[in-house]
Structure 1
Amino acid sequence: MESHSEYQKTWRRFRRNRPAVVGLWFVAIAVFVALFGYVLAPDNSPNANAQIPEVALQAPGFSVSTLWVTTENWTSQASWYSVLFNGRALNYKIIPVEPSSLKTMGDSIHFQYFGKNGRWSAVPLLLLKNQEIQTRYFPLGTDKYGRCILSRLILGFRVSLLVGLIAVFISLSIGVAIGAAGGYFGGRVDDFVMLVVNTVWSIPTLLLVFAVVLALGRGIGIIFLAVGLTMWVDVARVVRGQVLTIKQVAFVEAAQSMGLGPGRILLRHILPNLLGPVMVVAAGNFATAILVESGLSYLGFGVQPPAPSWGTMLNENYGYALGGKPLLALAPALAIAFTVLAFNLVGNGLRDALDVKN
């Protein structure tokens, strides 16, 4: 008879949950997009912030011919890992032009701006990256600054997942330590832990985040800390309850009778048995972190422009939703909704898969 480990049985139960599997696939795709965002985005400049004011607020599927103007010492050489993590340096200017208007006269090239009939300009040939016209495509259109919406949406995955990852790491580090200490030692230690937990629990999450941001300043690093410091309470409560149950089991009493110290018992015997519940809480906290970061950015307290945060995109474009251009606000809103839903589905799937009664 074929035997399966507990992890294999858990995975089999998880795979039977179709919504959870779909959520896991979405999370995997989101991680891939976050890692290779600058490779996938049509605009691979830092933060996808190449602004072309002449083509602002264009509809999805828009394309335009462009002329790239650079300095004499411009170089297109950049290491692959530099482009992968930071994008390609924006040391050029993109000029939308009418292709039929290009004329070379002496040592300069004359052109007519896109959509600007009668407006002519010229630049020296030496300042051109090359003399070829490049076509720029905007699959989801452009925002009010003429930036590619799809590119900023893609790079928004990196910001949201990075905030969620670091915030969850901070919350797990604090919550597991405090919850395990309170549950194992009990007595006055547990009373003090619960006093701190209940005090923090009574403060609304956004209010606490606002307090941290206002005290320490704005910036993406502060957002990591602020969001992480507000979510450790859930972890601490779950871990404390699990430790209170597990420490009554025979193998823990046997370890205590052998003279093992509290630290070794917690690390070697109790905490490994908390992996399941902690993973479920972590998945839920990941979704919460994305929502909190988006809300902060929408209100102007989160990731600061020009970083492509979904909340910032909503803040910049929500006014156009009723003005005939709903995609400007709908695209980041759907990205937030689907990502949060995916993590919640994964969390629910883990909860059901780790329940041995199923």
Structure 2
Amino acid sequence: MTTYFFPIEVAAIFFIFIALALTLPYAIFVYRKYGAVSIWRAIVIYSFVFYMECAYFMCILPLPDPNEVAKQSGDMYQLIPFEFVRDFIKNSGFDIASPSTWLKAIKTSYFYIPIFNVLLTVPFGVYLAYYFKKSFTKVVIFTFLLSLFYELTQLTALYGFYSRPYRIFDVDDLIQNTVGGAVGYCAYLILRHILPSQEKIRKSEEKRSAKVGYIRRLVAFIIDQGILYLILIVNGIAFQNNKSWYDSFLLMLYSVVAVLFWQGTTLGKRVVRIKLEPDSRLRMFIRYTLRNILIIVFGISLNNEFVPIIIALLCMVDLIYAQITKKGLWYERITKTKNISTFKKTEKNSP
């Protein structure tokens, strides 16, 4: 069983980095298309990514020593369909007339390896049918193609990394994996009565799309800061200008442009479909100025031992207070401004 747990452990490590890389693009996509992030949708997407990682690593791991692979001289492929049935009957000691041999035969690799090959793609069939709404025929076709990708990965010796394949191309694996996808579709027919439907998820998202939470605002803030840092990096490379006062100037300039030309809606806010209210340039300018001063002070004081910590704690306390009272952050309370959603339900988004 260690052979199966090791790829899952490796996939879990890789998943941490993949999840971090996917989070911002995923949040942008969901906020633009649905106006809100559904926890259930996120669970489905991220679990699907993790599952695909596990399945792939199970097909290639553990990686053997290239020198040992080069010494191998066995078969590189097995093209006889249902050879696994003959192997089971011939080598497992199974005798249908002797029940005492059944349990022993089930414990052999001639039984559990084909079963694991089927189970490997059962989740794939469930995901395709449930989330991607594929028909039974398409589930079978896509599962076969996925299995073919795995087998070709093995046949090409991990895309040429090894001098020869360290696992054989087996037509029985194609059959077993494809059956697994079909079983997954059948499992979906049962699970669909338990799992929330896509229509229910979309209605929940659209119902929540009018509310602007702090995560949505954080995504907009990260986008804006990313744009600013990109400008600063380009400026530093092109003009050799790395002065902190200049960075602060560009930060303030970005806010001025947002107020004067974009009605207070920065590029980040536009991406996640929010804007400021009321439509008062003066209030917007004061709001951005107050917030930017805090950001600038925090940035300048990073070399200090205590100031950044104090600012971070005050911001955390203010965030908790704003969440409890629903009155907004300190600079919102002063300027009496707030973020509102610009997301509108369309036929494309509607169930």
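Distance in nm of label points 7 Å out along Cα→Cβ at positions 262 and 310 computed as 3.3: which structure among 1, 2? Working shown, then result.
Details: 1: 4.2; 2: 3.3.
Working through the options, I get structure 2.
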Per relative contact order in percent (Cα under 8 Å, 6 or more apart), the highest-valued of structures 1, 2: 1
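If helix-only ellipticity at 222 nm (-39500 (n - 2.57) for each DSSP H run of 4 or more, over all residues; to 500) comes out at -22500 when worked out from the coordinates, which of 1, 2 was used?
On the way: 1: -18500; 2: -22500.
Structure of origin is 2.
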Top of 1, 2 by mean projected area of the Cα convex hull in nm², largest first: 2
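Rule-based calculations on the coordinates, nothing more; no lab input. Remember, predicted model here, so these are calculated numbers, not experimental data. Cβ atoms are built from the backbone, for glycine too; each structure is taken alone.
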